[in-house]
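FYI, it's all coordinate maths here, none of it is from the lab. Keep in mind it's a predicted model, so treat the numbers as computed, not measured. Cβ atoms are built from the backbone, for glycine too; each structure is taken alone.
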Structure I
């Protein structure tokens, strides 16, 4: 589950630099004008043993601007050390600049060169090389597709089919560098939270099914604890989050 999540985070970071096609709901889909979210991913002993001090496996942090765009994100290990992070700047709904770091070092820089209808062109500095990165987007009805090219070579595809509320019902991610295909199918509750997720990977035989229950909503109705189970209804992990809002 974590392996799939990390690949999706990486691809999503790249595709967040788009802005003309499908976009996630502002402020991470949460209610209110969210400024910062710190999410702790803990072992399941926290809820079924009543041990609130359960060790953190890892944590994630997201920071949003006043328009609801994620301008900063970080993956933090169990010791509180930042493993990877990304900072982005948006202008008129389009990311114009993004910097990615790992281990405190810059691993990639992305700068907008041109913004044409259905196509964004960036220069990407990574590994001592300058790469021409092009993001092409298209939409038809509820199907939204993004293609990412580097120096003319297709490196990734992201296909999203939304439900009647505009939420991602099926997400297909194809990483052409590793030739890994990931397909996620989501089911939601009335508040737009994912309560059931089916995940298939081309490099794994079995389909993963996870269920999530949500608890302790804050004053804006955003959950502060989520409990995730596998297909056998055995506990997988628990997430607790701290949310700050713009005043």
Structure II
């Protein structure tokens, strides 16, 4: 294993005061809730990455006789504006937690009185019906469901279910916010890596996600299969109890 500090962690060096790696058991198929800090990554001249915390994400997973349920709350902070999305998914009990029914509630808030966010709030819903994805917002739209697909937030619950095995891959289509189609995605196990953070050396496992229409993302999981860090070139999510701006 390589003990050097990878870029995904080194860009957080000044933002991780007091952060410690998670401890305790984690059962991917049991009931759980994890909170993440969302960080923006902004490139600067000379190659340095700046930015700061820009919201938070809470994922709650619950097994259910009618299919797993996943509840999501994400707050994205940009300047004086915060967009908070609450999503509830009913899923199939398969490897991708394929959504069968979902509801999204999107709320805009601004601390600047003259920023015109009034009227931007949205409610969306969707379901799978007869091999089609049916999305409803202002009006109902139908499209043929891909053979293998999932929603973007659900990857936080899909990844913990994958094996740490050389050559392990998962092919699928992705839908962001229940509607934006990103086809031909792949998750591939990239091996184990040791990193020293919070004064501790932790052994992590890395999956790489890439495909059409997305920025490649590296998913860092601990030995219990918990997603500890999800990092792309412009944003990342760090597991921790101090995620700000998002509450379940």
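Per-structure values
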{"item": "Computed 29, 21, 19 for semi-axes √(5λ) of the Cα gyration tensor in Å - originating structure among I, II", "result": "I"}
{"item": "Among I, II, structure where relative contact order in percent (Cα under 8 Å, 6 or more apart) as derived comes to 21", "result": "II"}
{"item": "Structure from which 2.4 was derived, distance in nm of label points 7 Å out along Cα→Cβ at positions 103 and 143, options I, II", "result": "II"}
{"item": "Of the structures I, II, the one that 0.60 was derived from, the read-out being FRET efficiency 1/(1 + (r/R0)^6) of positions 159 and 215 (r between Cβ atoms, R0 = 35 Å, to 0.05)", "result": "I"}
